[in-house]
Structure 1
Amino acid sequence: MAPATRPAGLLPRVVGLLVLALAALPLAADGWHSVPLFGADVRSLAFDPAAPERVLAGTSSGQVYESGDLGASWRPAGARVALPGWVVSSLKFDPHREGRVWASLWALWGADGAVAMSDDGGRTWQMRHDGLPPRQVYDLALAPDRAGELFAATREGVWRTRDSGRTWAHLTAFEPAIGKVTSLLVDPHDPDVLYAGTWRRAYRSDDRGRSWHGIFGGMALDSEVFSLRPGVNEGELWASTCGWVYNARDRGRRWQRHTEGLDERRTPSFEVLPTGALLAGTIAGVYRSDDQGASWERRSPVLAVATMAVHPSRPNVVLVGSEGSGVWRSLDGGNSFESSALGMVGVRVTDVVAGLDGLALSVRHTEHSDGVHQLVGARLTLDRDSHLPMVLDLAADGAVIYAATEAGLWRRAAEVWDRVARFGTGRIENVTSADGWVVAQSRTEVVSLRHGEVDRLPVSAPVSAPVPWRGAVWLADGGELWRWDLSQRSAVSIPGAVRALEVFGHALIVDTTAGRLRRTPIGGWQSLAVAAPRVLPTGDGTLPILALWDGGTATLHDLAGRERSAMRLPVPMRDVAATLLRDGRLHLATSGYGLLWSTVLELAQDSEPGVSISSR
């Protein structure tokens, strides 16, 4: 059977139809809307054994979604971000207690890890990792014959708890060769037998983890074992690795590698259907084999597959979790797949800007919806431009939208995207446009375009994003502030070393080691009394500053630094990529939570200075 593919651009049209039908997702309890652009970085999937239609999905942004219709549509299982700061790398329902779910976690930033437990089907969570080392936890395996016993695959070997996570014991403490463990499997025919996939091949324990021996025969030395699955026959094992897939028929004593037809070697996930058909989830898509791995054919569109799950009683239902593109579903045992991410609003939105005909936002790392999306009118309809190279930055000047990409600067005018030839075809790191200026930066130069004239400023060291302001281009280079008026570059005296600069409203704000400073009309500097860890421009002339604070709050300020309103952030502070305040709506472009907006600020703008208005 030929691989199931779709013409380029078909998925965005389908998504567009869904958006037209939905207009916008329901208002969440925290007062924020999600723009219905669907997708997520899904790292774990689990069917609920007590509810045949229900399934959970965990993401790299700490979200836990639930579906009540076999993955056709999704909603948050509980809070918008159930496990903030964590990658939900595996989800396992407890066979001994209905409604109990376990999650293995690792930090996207840093080396921390954790285990979490839910007793209400994934709606609320509590940590159960006291005694575990502060290192990544990649997978969990539950003992089918002993309640409260489970095993954790961690950056520091295999650990076990026998009291539902209250205490943990290190099972591989005396096995220095067993370091990073990424997958675990309890033998379905003998619960005393435990398999561990590590960063360098696999190990087996025949005594519930007390002792271990390598099962290396036939497996390449540097094979990281991402998943282990039992075959249809007793003693049969399948392993998916960084170097294709392996099969063993004697509990791992001797492995055979299978590569024929697999276009990509990196295979993060694997499933065995009751019929004996095999599904290999690679970074290029899902491949199926009907001849015990002798040959493979791709049956999905090109996807970076992170995880898969097969329904326990309806094996024709297969769900795939992808990196960025959400869930894909098969209803024919993996022979064909369709996007099934409706309700998952976890895409990475890197920027949002305002044009005359609506908003434009850039999306990255989704494969099937990367590019620039247009939001037009009150219904928030989406129109994706799919032929652009990867977009790194956006800017708007009236009706024109500019996109800095990996292959030059592009401009959208009159509904058409064209490359701006004068900026070349190399990588453009960022772009700013204002008052007839277009200023872009590559790794080697800053290029400005004004009134048809092109000027170039070579740079040899990393510089800040250059910004046009008051007839010149301003940039930071080596801790100094520079003004480039296109005839010469001159240093500008400023207290402290410069870390970043940005135009907020009509003012130039410079972040220095001496604090945040605002350029005055007469050329001096005034302190900006906003001590938040991060400040972002809103694009609004009256309230141009959004300050992000530790603890999950945000405040809007005028150019004098006076606080005008306060609200709760709907996502972690570090994941807010850009903001835009327009027509009484504050928009947040986020990394992993889509584009969010709230109208709560319509009240805040009518309030007296200093009045705090919560979004709850």
Structure 2
Amino acid sequence: MFDIWSFLLQTLNVSGVAALLLTAKALFKDKLPPKWQFAIWGILGVMILIPAGVFGTYTLIRWQTLIEILKSFFGDYGFTRVYFPFPAVRSVPTTVADWLFLLYAVGVLVYACQYTVAYFGLKRALRFGNPPREEALRRIQEIASAQGIALCKVVEVSELPSAFVCGIFRPVLVIPAEGDLDDKVILHELFHLKNKDTLWSAVICALKTLHWCNPLIAYCANRALGDMESRCDQSVLEHLENEERREYGRILLSMANERFAKIPGSTSIHNGGKNIRLRIENIARFKKYPKGMKLVSVCVLLLLAFPLFTGVQAASIHEFQNSVSLTLASARSIPCTTYAGAFDAYGKAVLYRNGYYRAMCAPEALQKELETEMLENGLSGQYPDWDSGLEEWANAQKGYHIYNLTEVDKNTYEGLLVVELNYPPDGKPAELYVSYLAVQNLRVQKENGRWVALPLEDFRYTESRFAADIAWGCYDLPGIVYAGKVGDFRIEMKLQTVHTLYGSDTNTSDLSFLDEVRYDTAPNPNGKFNFATRDQSAYCIYLGDESKKDTITHVGFAYSSVYEGKKRPVNPMIPVDWYGTSSSNQGSGYASILLKPEWDSLIDLNGGGSGVDPYQKTEFPQCYAVDFYINGEKTATVDLYPKEGGTVLE
């Protein structure tokens, strides 16, 4: 935790868990044994150590929304994230929030030092303890042997009201030097030794220290220590009869150990007078539990733990009526946990001109500017107007598509965002069978644990007659162009990949008909691309003497993708009488055409596309291995390499 906001997020998150556990304990107070009552605090302990929202999830309540709202009042638009559950001061405080966080961090240090000094002070004092009396040691050994408990070192200390165990790694059983030892008290401490309660008491104090200013966590820590004592009391009482149980309660009244109370790493930490009275009340309600309750206890514990540990991913924005700022704060509280989710949030923001969607994937540096813009624009219909840069509204029914998705590194992806416009952009005529596409190079990268979208340019417009289904590639859109020269011909292959995130009710295994496609109107910040295609287009450009064209009646080539570190594959043979294209999603096939008289120097050999695995990393060929054919005979072999180093070209 680097600031007061991350601490607030963490402590509110664990407070919600604590409240739920206290409710569960109240419901099962007399129904489940003390072992369960103590074990349930392990859930809270784990939740204290798990950073809130570490997997983009929230527990019980979306505290992240409240934090982002509070931060907006202070003009802070950074995304709150908990990297680890303990404080770390990175710089000299300059704001009120910085000073508050420093105060909290100092408090953690003070409490930690206080507990450490008390523990080692007690350990030092016990060094001067005397060896136990022979008769007392023999009785302790007999009790330990009867219970199958390995006995630790035993010492006697004067003016001690009751026995206790001290030491996290090398525990010591401390007994009073004066008076007679009671077997029931010794048995109680031996159960502490068996359960390693000195270690648990230290853990409880350490976790309490991390939230020293949260009274609910302090209360839960005290309850946990009380349940630790009740667990041992239950074990002792199960070995006693009725009169002995009443006598054990009377003995507890004399066990209040104010001298060494509240010292972690010892079983005297909960032996104050008030806590002794609570234990006596629990003893009065003692009952034996059937053996089958152990399985029931484990099941109840798992049912509580699983949803708390996994949490729920936030996916919807809470809209505050007539409050743009609060709704934006809610949007900022929903991080994009996947790169596809960031592409989706930005694409939906463009389709609907929705500034709330843009806030979900906008970098921290742009959040204030975004809020200012939307407040100035005011409400436009249902949502505050956000200017994406488009001159016309996009066709939301066609959705958006990401062309040529490329992994720059593990935290950065780039692709070309493509949307179809409802009307021609300014100055363009409306023509039959002509569509206008808006394209924009887009980068998605990790920032402060979330994925954000950064446009690399303003929108550009492309006129296309082949945009009926841009999910399967479009000749008029950019791709990676591979080129090479063979004799009088230049060969070019344009490769395009298209990624899409369809709605949850779309059957992506069968997209034969466009009517089956469904696009969710709201972003899926945790989504993954669920449909992808690969399209390859082939061209030949004749560069030779015009007088020789009449001798060429048929051209074609067979091609195969060559990937880095792999052998050059064998190309398929082109059938002499085949005119058309054949390809596969492995990037191999052939293209061939029968030329008409007075054919044009630019020969379009068409292309082919196929679906690919959207979850697999996009890998572009290093080159294409090509066998070139003229009039049905192979004339040359050439490798086509990307133009300008493989950059995305027109």
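Just so you know, all these numbers are worked out from the coordinates, no wet-lab data involved. In this text, all values refer to a predicted model and were calculated from it rather than measured experimentally. Cβ atoms are built from the backbone, for glycine too; each structure is taken alone.
Quick check: 14.5 is what I get for mean count of other Cβ atoms within 10 Å over residues 109-116, calculated from one of 1, 2. Which structure matches? Going through each structure in turn, the value belongs to 2. If mean count of other Cβ atoms within 10 Å over residues 117-124 is calculated from each of 1, 2, which structure is the one that comes out at 15.0? Attributed to the structure labelled 2.
State the single structure among 1, 2 that was used to calculate helix-only ellipticity at 222 nm (-39500 (n - 2.57) for each DSSP H run of 4 or more, over all residues; to 500), giving -11500. Attributed to the structure labelled 2. Comparing mean count of other Cβ atoms within 10 Å over residues 37-44 across structures 1, 2, the highest value is found for 1.
Quick one: mean count of other Cβ atoms within 10 Å over residues 205-212 came out at 20.9 when computed from one of 1, 2, so which one is it? That value comes from structure 2.
Source structure of the calculated read-out (Kirkwood radius over Cα pairs in Å, 30.6) within 1, 2: 2.
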